[in-house]
Structure P
Amino acid sequence: METDSRTHGFLLKRLVSVGVPKKCCSKRGLVEFVRANRSRIPELVSALLPTDEDVKAGLKGTRERSRKKRFRESMNWLQWLMFLGEPGVSLKNLAKSNVDQRGVCGSVWGENDIAYRCRTCENDSTCAICVTCFENGDHSSHDYSIMYTDGGCCDCGDDTAWKQEGFCSNHKGSEQIQPLSENLAESVGPVLDALFACWNNNLLSAESISEKDVRSSDTLVVRQKMSNGLTFAVVEMLLEFNKFSESLLSFVSRRIIASSGLLMILVKAERFLDQDVVEKLHNLFLKLIGDPVFKSEFAKALVGYYPLAISEAVKKGNDHAFVKHPLLSLFSVQIFTVPTLTPFLVKEMNLLAMLLGCLSDIFLSCCGEDGVLQ
């Protein structure tokens with residue numbers, strides 16, 4: 001990765017300020033320092049990330065591309081700590097070890113991409129698979145059709161959406177995904193946990209400031225830049241992990257679940273993050289819900305968020321509000337149509353009562369003083 005000299009100098013200064021010896025202030029040197037000081041990982045992770053003060057100081061004359069570069073460089077240093085060496089080499093080795101272990105496709109679609117429905121294999125009418133998975137499967141005698149997508153992802157390998165006998169030759173289900181080796185889990189886990197804790201705190205602060213709606217506040221601008229920059233960089237890194245190893249992505253999904261409050265604030269983050277960042281975050285969700293445990297936890301968070309999104313849309317009094325909340329339309333079909341999941345949500349999360357309450361709020365907002373729908 002190309003390193004900007006100013007960014008590099010900023011990182012070295014931060015490391016020295018938290019007591020890292022100058023001789024250890026290189027990526028390889030910091031790896032050796034961490035091997036001997038594992039208890040200091042949270043402090044080092046925090047030191048490697050830009051602060052509000054850094055963002056504020058860089059607002060004048062600093063382009064968006066430069067800010068992204070700074071966050072990306074921080075992510076690269078963190079990956080060195082995760083893999084205790086060159087990240088690219090470790091990821092390629094992971095890819096080689098997982099070459100025949102792809103469990104779930106999860107290819108993300110845009111608008112008007114071509115996909116296939118197969119009524120013989122689908123668990124419900126909202127399910128579909130990509131062209132590659134269709135061609136690598138045997139659907140010769142099946143009832144199938146071509147369709148144009150409106151977002152979503154390929155269901156091949158996801159047995160909550162697609163029958164196992166309809167899986168293609170490349171995807172055999174999430175149970176085929178092998179866990180990370182113990183050594184890798186021990187090195188990656190603590191760094192991810194510390195990063196996710198910082199990410200969570202950052203988003204909570206951004207949400208709190210945005211709810212005050214102080215549009216001219218310098219604090220609001222800094223918080224927005226910080227939360228957008230950090231979220232974009234973290235999500236970009238996690239999506240890159242997915243290209244090399246489903247085992248690593250599955251591990252990531254469990255660490256997100258284990259990080260208290262993180263999944264819920266990520267679900268709500270579309271309310272205060274920029275659209276391009278939200279799209280990237282939602283693409284990550286589409287990858288992560290291939291893991292059945294994550295899908296279940298994500299479903300709970302979605303049910304918790306739904307009334308808040310509807311309430312904000314009702315207050316604004318127009319359909320445009322739903323454009324700001326794309327998660328509802330994108331993921332309701334991914335979650336509420338799953339036969340093995342919906343009964344649990346109805347029984348344990350009061351899904352029906354929640355949906356009827358939202359519908360009631362919408363109807364009431366459309367009524368005149370006489371109680372008649374306008």
Structure Q
Amino acid sequence: LILLKKLTQRKEELEKEYAWSLVNEAQKSKERVLDKIRSLEDEVGRVVKDAEQRDVRINTLADELITIYGDTLDGKQHVSREEFRNRLENLINDAYEAGSLRERINNIKRELRSLYHNLTQLEKELNERINNALQKGEQVSTDRKYSEIMEDIKTVTLQIAALGKVNHEAEDFYLLAESKYRETELKAQQVSENTRKALEELEYRREKWRSFLRDLINDIQPQYDNILRKVGGTGYIELRNLDDLEKAALELYAGFRGVEPSLLNGHSQSGGERIVATMAFLLALQKHMRSPFRAIDEFDVHLDPLNRERIINILTSTAQEDPSAQYIIITPGKIPFHENMNIIVVQNISGRSAVRVEQGREVEASAKQES
């Protein structure tokens with residue numbers, strides 16, 4: 001029933017649009033006739049003016065020829081035949097042109113009479129169409145052709161006919177279904193809006209994460225390179241694929257003994273050099289940790305003497321440069337003594353752990369007892 005009402009209303013709107021499109025078409029036809037009338041009236045004015053000028057010239061030439069002829073008979077003047085013939089031909093040509101102009105004037109006047117008759121018929125038809133359109137409703141603006149509107153009317157008429165006999169309870173069923181649909185649509189919009197906000201928040205957090213990482217790496221980059229330079233190396237850090245969380249990566253580059261920095265791998269650096277570079281990165285990163293303690297345990301178990309010395313130098317120099325934190329270095333090997341360094345030795349004596357503090361000389365922990 002609701003659909004029938006909508007289709008019926010649509011048909012009425014189309015019929016009103018169709019009626020006013022016929023009015024528009026009649027108005028355009030009237031304007032075309034008026035334009036043609038104005039054009040012909042302008043033309044007939046020009047032709048009449050030309051004809052009048054021709055008449056004046058014809059009269060002048062005729063008077064001249066009569067005078068010449070009379071004077072020749074009286075012997076007052078003598079004009080050659082050639083000159084007389086030329087003037088006579090000019091008179092004949094002007095008379096012919098004047099006749100053509102008068103014929104053109106008559107043709108235009110006949111055409112104007114026909115156009116004025118058509119204009120009267122068009123005005124009558126226009127008034128009839130306006131009255132018919134007003135019966136359909138107030139004037140509507142449309143640029144569509146009346147044939148196009150008529151096709152829409154036929155389509156809607158077929159749709160109405162296809163409905164057949166409509167169940168009057170259908171409206172109640174439709175309203176109930178529409179209410180459920182609107183409710184579901186509202187919930188879907190809320191879900192969509194919540195999803196959009198969640199995605200915006202996620203993207204905001206991703207951007208904050210990317211920005212934080214870039215700022216952090218830019219900050220620790222010089223510290224990382226500076227630590228490596230203390231042991232004869234150099235390096236830098238790069239971030240990769242920050243737009244894809246699954247592929248995002250941090251790459252360490254390091255080079256020793258004058259070699260250009262390259263990505264840490266098993267081909268470009270030795271195992272000890274990779275440990276040194278990794279330790280340099282961790283120490284540079286540790287400076288951004290809010291903790292008064294730093295603990296490094298058994299960092300040198302698998303290091304060769306050269307790289308072990310490099311890391312010891314890195315650790316001790318880093319600890320001396322950062323008075324805000326205490327560094328605890330746990331190792332079973334030798335460590336050099338530095339100023340402001342306390343060395344605690346844990347030694348296994350007769351199966352028992354004994355602890356003593358050594359200051360002022362290099363020491364070695366002979367054993368480490370794990371509890």
Handout entry: Answer label among P, Q for the case where distance in nm of label points 7 Å out along Cα→Cβ at positions 200 and 288, calculated from the coordinates, equals 2.9
Key = Q
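Work out which structure the value -19500 belongs to, where helix-only ellipticity at 222 nm (-39500 (n - 2.57) for each DSSP H run of 4 or more, over all residues; to 500) was derived from one of P, Q. Numbers along the way, then the final one.
Details: P: -19500; Q: -24000.
This value belongs to structure P.
When distance in nm of label points 7 Å out along Cα→Cβ at positions 56 and 336 is calculated for each of the structures P, Q, which structure yields the highest value?
Values: P: 4.3; Q: 12.5.
Once distance in nm of label points 7 Å out along Cα→Cβ at positions 56 and 336 is worked out for each structure, Q has the highest.
For structures P, Q, calculate mean count of other Cβ atoms within 10 Å over residues 16-23 and state which one comes out highest. All intermediate terms of the calculation are to be shown ahead of the outcome.
On the way: P: 12.1; Q: 21.1.
When mean count of other Cβ atoms within 10 Å over residues 16-23 is computed for each of P, Q, structure Q gives the biggest number.
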Problem - Entry that produces 8.8 once distance in nm of label points 7 Å out along Cα→Cβ at positions 152 and 232 is calculated, selected from P, Q - result: Q
Fill in the blank from the handout: The value -0.59, -1.00 for log10 I(q)/I(0) by the Debye sum over Cα atoms at q = 0.09, 0.12 Å⁻¹, derived from one of P, Q, belongs to structure P
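Every read-out reported here was derived from the displayed coordinates using simple, explicitly stated rules and does not represent laboratory data. Just so you know, these numbers come straight off a predicted model, no measurement behind them. Cβ atoms are built from the backbone, for glycine too; each structure is taken alone.
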